[in-house]
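These are the structures in question, set out in turn.
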Structure 1
Amino acid sequence: MKMKDNPDLWPAFIAGLKAIWPAICGSLIAAAICYARLIHDGVHRKNKWIECVLCGLLAFCVYKGAAMLNLPEGSDVFVGGAIGFIGVEKLREYALRFLSKKTGNGE
């Protein structure tokens, strides 16, 4: 599809980016904080960047779930920073513990 066939393509694309800009900021901040935390902790893994990417993606997912969690509008960057600081592994541990308690499969 060429631009001359659809002149509304780029304005619609830019409007879509503006609509999800808080989620993008939260995701980037989550990834940056996670990377800084891993460096500070002295992690010497070659694949430490993968946890940063996972933190960013998880923060992006929380963007749409913020309304379900009754978080105020605009709290995406804060949640992204918190996810980056805590880390994916620890959040996974908390989530599995919570789910096991709810389903009765835990201790």
Structure 2
Amino acid sequence: MNTLGKKIRSLRHQKGWSQQDVAKRLEISIPAFSKMETGVTDLNLSRLNQISRLFNLTVVQLLADSDLDEIKDYAKEVNEKKQRLLQREEEIINLQKKVINLYEQLYKK
């Protein structure tokens, strides 16, 4: 079993899904999915994308050699930083509005 196949198997087990469950979600046969999981079949980009979406990951996260917990921690950290960035952008917009108002008040006189 290759690394990607092991990761897919681990993800499947984390969800409590059987090979049949995943095969059905991917709209493929159970033997076809089993071959993916065991590394007998190489996966194309379209299938990688489909599998990553099924497990709420990016293709990069799916292909990464990192442990799944590391990937989830990293994704959580990225999302937290995105939220802080959005808050900062909102603060900047509010400050820009204040500057515009002050400028308009200054030059209306």
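To test your reading of the models, identify which of 1, 2 gives 32 for relative contact order in percent (Cα under 8 Å, 6 or more apart) when calculated.
The correct label is 1.
Of the structures 1, 2, report the one carrying the highest value of distance in nm of label points 7 Å out along Cα→Cβ at positions 56 and 72.
The maximum falls on structure 1.
If distance in nm of label points 7 Å out along Cα→Cβ at positions 64 and 96 is calculated from each of 1, 2, which structure is the one that comes out at 2.6?
1
If helix-only ellipticity at 222 nm (-39500 (n - 2.57) for each DSSP H run of 4 or more, over all residues; to 500) computes to -23500, which of 1, 2 did it come from?
1
I have 1.00 for FRET efficiency 1/(1 + (r/R0)^6) of positions 32 and 88 (r between Cβ atoms, R0 = 41 Å, to 0.05), calculated from one of the structures 1, 2. Which structure is it?
Numbers: 1: 1.00; 2: 0.30.
Clearly, the read-out refers to 1.
A value of 15.7 was derived for Kirkwood radius over Cα pairs in Å; which structure in 1, 2 was it taken from?
Answer for the origin of the read-out: 1.
Since every read-out is calculated from the coordinates, none of them should be taken as a lab result. What you are looking at is a predicted structure, and each value in this text was computed from that prediction instead of being measured. Cβ atoms are built from the backbone, for glycine too; each structure is taken alone.
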